[in-house]
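Input: structures, listed below.
Just so you know, all these numbers are worked out from the coordinates, no wet-lab data involved. What you see is a predicted model; the values in this text were computed from it and never measured. Cβ atoms are built from the backbone, for glycine too; each structure is taken alone.
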Structure P
């Protein structure tokens, strides 16, 4: 479930739900054109995507740099345990 506080647009929520589902129901199971045709990507220039400069260029100080990720307190358990 996507929490309401994520404040995502309806097309974003639909895209996520259709990508994180069983393989038989997943968007793109019939090819990438299914994904590209989703309303989330309306107006996206697929033909020139490789020529486009990203709107945000992060500063990376090393190959193992993590300064561009959020920092948070880790809580146990990281993965649910089966009992």
Structure Q
């Protein structure tokens, strides 16, 4: 089904699926760890879950590869915002 929605995805799937997420996740994990010391952990967790859900919903509904790639990047940022208050 994804090959129908994203015909150009086969050439760029590795970059979009792994590199975009991993770069955003690893870089923002450093900042989110420090931010969890200063910010309210409940609010940070709530914002992370809302962002996580919004990026997943948008990525599932889009037909543009660029929007999908941006959603994967923001998904990594939101996932790191969830990890910091949990641990």
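Who wins on relative contact order in percent (Cα under 8 Å, 6 or more apart) among P, Q, i.e. which is largest?
Numbers: P: 15; Q: 45.
Sorting by relative contact order in percent (Cα under 8 Å, 6 or more apart) in descending order puts Q first.
Match the computed value -27000 of helix-only ellipticity at 222 nm (-39500 (n - 2.57) for each DSSP H run of 4 or more, over all residues; to 500) to one of the structures P, Q, and report its label.
Q
Oh, and also: Quick check: 11.8 is what I get for mean count of other Cβ atoms within 10 Å over residues 26-33, calculated from one of P, Q. Which structure matches?
Label of the source structure: P.
Supply the structure label, taken from P, Q, corresponding to Cα extents along the principal axes in Å with the calculated value 42, 41, 25.
It must be structure P, since only it matches.
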